[in-house]
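The structures considered in this document are given below.
Just so it is clear, none of the values below were taken in a lab; they were calculated from the coordinates. None of the values given here were measured: they were computed from a predicted structure.
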Structure 1
Amino acid sequence: MKYSMMTYTIARQQPDGKADMPAVCRLTRELGLEGIDQVHLYGYEPADLRRMADDEGLRFVCYTFSADLICSDEAARRKAVDTVLEGLDAAQVLGAPMVMIPIGRKPELSREECRRLAIATLERIFEAARGCPITISTEHFVCAAPFITSQDMNALTSALPEMRVTFDAGCVLTGGEEPSAAFLNNREKVVHAHFKDYVEARAGESGMPGLDGRTYRGALIGEGLVDYRKLVATMRRSGYGGYVNIEYEGDKYPADAAIRKALEYLRNLEQELAQEV
């Protein structure tokens, strides 16, 4: 498997929510990773980020950014299109082959209505971006978002054949799906992946509500509910050759330590699986 640095994992523990990108590039190289998923620009210019990565012999494998795609009026839809076109331009400067745009939810609208509006906006985006070499994807998301389950994603890619999927192992879990089965259900359209994990919150603990009725808290990869032995074996057998982000949404470990521990776990797991063949 090809693992990549996800800047979000670092940035989410910082007081200002930003990543020190020279330090991230150094850590990425130190960990033996060759790719970075740049989640937002954190005030840096794309060309400066490209130089930082080049200096460390790294490449950007994805550029992840936000855009409000659930638009109920024309002005909002035009703004969303412009935001995505700017993101595609930034991705080209970074040298990233794809972008990932998370699609959240609007609590006043049903999942079905959010899905309909997002697809309508994405139709406009693909029209405006025709000829652009950058792949556009979205991930399975959480908290009653319009696209959580593999069935949701297949509905999206059926409506928009150009759309691609960033498979998120933790998010599909919160939708009540077994991650390996969800991956196989979306396999044809998967171009990128996020590994992360969750545990079920105990009584009295705060957490994130899942579509399955449970409440979740972030955990280190390998310390939660996702069966990573089964998932990694499934992805390897399928011939998946894309990158996999190391994502962590817990606070038990500092972000850099969490990434190290997760990589050690996954690399050891792969060695064990190779010996079982």
Structure 2
Amino acid sequence: MDLVVEAALWLNRRLPRRSLARRASSDAYAEWEYATGRAVFSEHFGADRLRGVRVLDAACGPGGKTAWYAESAAFVVGVDLAPGHLAEARRYGAKREVAARLAFVAGDAGRLPLRDRCMDAVTANDAMEHFADPEAVLRELTRVLRPGGTLFVTFPPYWSANGAHLYDYVRLPWCQVLLPSRALRVVVERAVLEEETLRGGEGVAARAAQIAREQLDFFEHALNGMTIARFLSLVRAEPRLRLRRLRCVPPKVRALQPLASLPVLREYLTGLAVAELEAVG
């Protein structure tokens, strides 16, 4: 195992470091969400798709994307399990001056406290891979959509290059595929320590140990292993939901892009799965 760990860390050191500025504060993270959410939604769905409609943002987090939706939507309801996230989302909505068109509800996306068919659109962006019971969530998101309403979904497939969500510190792509679980734990711990040592400051060892625990806990408990195939199976099982289109966004490495269309490689070479679905009946 030692040789595998050392080889992985050697490669990790030679890959570009990621900026951790968005982790500096909840407001910085919300700003990052706002910018990336706007860019991704505009590119794949269209910047004006939510104009004048009622929107549910499932797993809204600290509200960066939710605030951007509210800039054009008639009204947006953000739902999240974490009360702390909702408090941050309310503050950020006020900062963006869209608080009048926002409401936030503490709740489980698999048991939404909303009436049937009350929304024109639902967003679940960078969320589907985190739900503990994605089947129940998809059923609920469909329930609250009016007939003809649209569900917008984006997620990185679990087996994709960054599907482990460890990329802030482990820059090695497909680390969850290439490394045995024990080796991956050691790589995370050492990669975090190396990065935090470079950042400096007081209490580096304790800070790095805490971050490594958080990273590993997230990897082991906050991901449901969502794949493209599993997502499509869940959609087929939902009678009120029809898939309008699915786009498998290929990796940025140009040489790999032609291979991404091959069914056997799609789960590994899709950087982002983008789905647009319609509620029927």
Structure 3
Amino acid sequence: MLRVAVPNKGALSESAAEILSEAGYRRRRDPKDLTVVDPSNNVEFFFLRPKDIAIYVGSGELDFGITGRDLAQESDAPVQERLALGFGSSSFRYAAPGGPAWTTDGLAGKRIATAYPNLVRKDLAAKGIEATVIRLDGAVEISVQLGLADVIADIVGTGRTLGLHGLVAFGEPLCDSEAILIERAEPDPSTERARDQLAGRVQGVVFGQQYLMLDYDCPRTVLDQATAVTPGLESPTIAPLADPAWVAVRALVPRRTVNAIMDELAAIGAKAILASDIRFCRF
């Protein structure tokens, strides 16, 4: 039976559960449940703290886990990223009091408070910078105000929380994070088929959230222009219509740019442009 770790709470929990449910797996009925057995799919799910998931997977106790890229890298566990899941996006950055312009070179000799000491030490070592890293479990923004640290390194979303504490992010992100599906660095060959099946299902759901199917009628005279706008994954589907001067075109397009694509197609003469949701797919 495949053993899979899922976040038990927090920002990643609900979206992870939704993706697995859409992929055909059983959901837990009680939020206090720590395990759910899905006998029809031969999978057992374990609901764990997101920061612990990579450790369990890397130890070989579990086959897969859903966690944040930042948490996986911080753990130093022997795991690898199988799929990016397209939710829970954030950046891990340095931040300091506003005013003087900060650069990463200015970190030398400073005190840096963070809940991710391994990520910070790796970044400092790569830059050849010596600084004092202070580990905190949370609320690191207040550490500068209290005089414990000169700089913090933390997850940054909108930057609103930093602003409330008079802090400004600077430098390039140490890590651009999102939810990911991880597996062991050296996975068990005996579970390969089961792992491929689960990863394929999850990928199909994620793909359906990121893409739409676009259908439209197109004059043959502008077909090359139209297919340049909608190249699809490998190639668009083109079918003749009753009027030989026209063809029907079908292609997958990114959801985030679909309106701009439809505008462009309409501008060159395409008609009956229709975008449809994708629920389930395999690629």
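Observations on the structure shown:
- Kirkwood radius over Cα pairs in Å derived as 19.1 - corresponding label from 1, 2, 3: 1
- Ranked by Rg/Rh (Cα atoms, Kirkwood Rh), for residues 106-145 alone, structures 1, 2, 3 are topped by 1, which has the highest value.
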